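*Asks:* Read through the structures below before going on.
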Structure P
């Protein structure tokens, strides 16, 4: 597999998705609540240029499990 920016982005996205699934599975376990408590990161770029107008909303909910998922995705990417 070829290493490029798209491949890294794909691995990061898959790592976040896997972490989100694990987070939802572990949410009912009360003694693991420190792993599943999320902090949202938001980015809302907007522009009105009279010809083009856009409004974009991106939100990522980070927690300990998602950081582990990102680290695992980067580790797997580097092993390629």
Structure Q
């Protein structure tokens, strides 16, 4: 795909089509990676984005059981009273 470099104030930039933005889930920010002669743009997502929906699906599918007991057998809870 060929894009034109256009003036933006005192800088220059490129325009990404709506289709590209939607396909690669690019919203407000991108991460720019310089690697071996290439410029790579990656969508910038918030940490833990989508975890809430994933946890809900896990619960609905019964996949949210504890793998380790919550209280150890030799734990003395009275010392915290």
Structure R
């Protein structure tokens, strides 16, 4: 039972991106909530809502991309 080395390399590259997203997504969400608190009742309030929406989309994408990455790694290891 051998591994698919090319698929494993692709999976490990994706894993590096997922690790970066696991760090960046919560930080951007925290920044969005702090901006929402700071820009309360100011003209820049729309910017904090835009940042909050972007951070939410990034969180959903991170979860989707993590599942995709782990599926690629499992296919590489078990050679299905």
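Each value in this text was obtained by applying a stated rule to the coordinates, not by laboratory testing. Worth saying up front: this structure is predicted, and the values here are computed from it rather than measured.
*Asks:* Can you tell which of P, Q, R yields -17000 when helix-only ellipticity at 222 nm (-39500 (n - 2.57) for each DSSP H run of 4 or more, over all residues; to 500) is derived from it? Display every interim value, and only then the final one.
*Replies:* Details: P: -17000; Q: -5500; R: -31000.
Structure of origin is P.
*Asks:* With relative contact order in percent (Cα under 8 Å, 6 or more apart) computed per structure, which member of P, Q, R shows the largest figure? Working shown, then result.
*Replies:* Values: P: 40; Q: 13; R: 58.
With respect to relative contact order in percent (Cα under 8 Å, 6 or more apart), the highest-scoring structure among P, Q, R is R.
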